[in-house]
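Got some structures for you, see below.
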Structure 1
Amino acid sequence: MPLKLSLKPGEKFVLNGAVVQNGDRRGVLVLQNKASVLREKDIMQQDEANTPARRIYFPVMMMYLDENGASRYYDEFVVRLTEFMGVIRNPDVLAECVQISKFCMEREWYRALMLCRKLIEYEDERLGNVPSGVSAHGD
């Protein structure tokens, strides 16, 4: 099934590791085959991985963007997810963590990444953080 991206003027996204920027008008991009695509708003820089949930998001994002090099990021993901699960008591959040792990084992990086956004939202709500970098709401 094709993926249709509606792009704002100047909007950036990553397509199979390449940073691409839309021109000066709204545009639509239709991808006919499987590709790793992340919009600018979903991309996190390493220095933005500054909370426990964001430290889970970052290696999952890297596995998604660099599937051939995923093993380089997997160990970091496991350590960070294990740490997070060690302090969380909410059964729904723990179930999401288990699902994230399952998706990663199945190399379903994008699905895992979208669930990681829920962890960031949960963390922000619990800690009263003002989101920086990737928001869980896609803002």
Structure 2
Amino acid sequence: MNIRIINKSSNRLPAYETESSAGMDLRSELAEQVILKPMQRLLIPTGLFIELPKGYEAQIRPRSGLALKHGITILNSPGTIDADYRGEIKVLLINLSDTDFEVNHGDRIAQMIIASHEQVNWNEVELLSETVRGAGGYGHTGL
């Protein structure tokens, strides 16, 4: 799949790091280092602008290493970039640790996955079909 992209950053384009990777790393586009204090959230620019085909979205997800090692994640995870959005991709990071975290220019701050999706038409009814699970929700299968 080919996707149109404008790169106003000084970083290379997002790329798959391994042959079977689903996500591409997004890098920060910063004029200077920022400090993310405990429980603070910041919108970090990437300098990237994309044009997705209709029926696709870009999902912005946390990087597992940042989450495990530093408590850094994304507030609205996964974030969705719709096919009709033409603004800059920005990442809403939050520091869930008890120590400051430095974000430098070019740091890998998130991953982006391109995924297809469907739009639905609702068919309003009075009853739904029966299943073995039924209405069993949170915790219905035990620990």
Structure 3
Amino acid sequence: MAVIEVPRQYGYCVLVATGSSFMLLWKAMKVGHLRRRLNFKYPAVYSPDNNLFNCYQRAHQSTLETYPTFLMLLLLGGLHNPVVSAVGGAIWCAGRVIFALGYYTGDPRKRTRGNFGFCGLIAMLYCTGRLATGLLGWF
């Protein structure tokens, strides 16, 4: 039976996970503020005639769609290499902020400026894969 010892530096992963919650809160507040300003009522999620609102909503929704994968890779990969995983997580979060700021211009093509965040996701994926192969005794 393999025993996993939580490295002291794992705290960095916990800090990045906590910080990512503030990023989600910021995006939710941006959508809520625009919703109130436009008097766009619930339960409608997307507007049939306001593309700017849809861009704000989509920036938030897209992050929510990938958030479980981000957290899983950050927290599991951090058991193998907490520093690399935490840096990867911070890069992913920064990419999601830039992604949102691009979307908030109303031009969805500008969201791609945040695509560098996928580099952070790949780093966390690598660390998670190394954790798995180490536990299986392959490496």
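Key figures for this structure:
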| quantity | calculated |
| --- | --- |
| Structure responsible for 15.4, 48, with Rg and Dmax of the Cα atoms in Å calculated and labels 1, 2, 3 on offer | 1 |
| Structure with the greatest value (metric relative contact order in percent (Cα under 8 Å, 6 or more apart), set 1, 2, 3) | 2 |
| Structure from which 14.0 was derived, mean count of other Cβ atoms within 10 Å over residues 21-28, options 1, 2, 3 | 3 |
| Distance in nm of label points 7 Å out along Cα→Cβ at positions 69 and 109 - highest-scoring structure of 1, 2, 3 | 3 |
| Of the structures 1, 2, 3, the one that -1000 was derived from, the read-out being helix-only ellipticity at 222 nm (-39500 (n - 2.57) for each DSSP H run of 4 or more, over all residues; to 500) | 2 |
| Which of 1, 2, 3 leads on mean count of other Cβ atoms within 10 Å over residues 13-20, largest value | 3 |
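Bear in mind that the values in this text are calculations on the coordinates, not laboratory data. Note that the structure is a prediction, hence the values are computed from the model and not measured. Cβ atoms are built from the backbone, for glycine too; each structure is taken alone.
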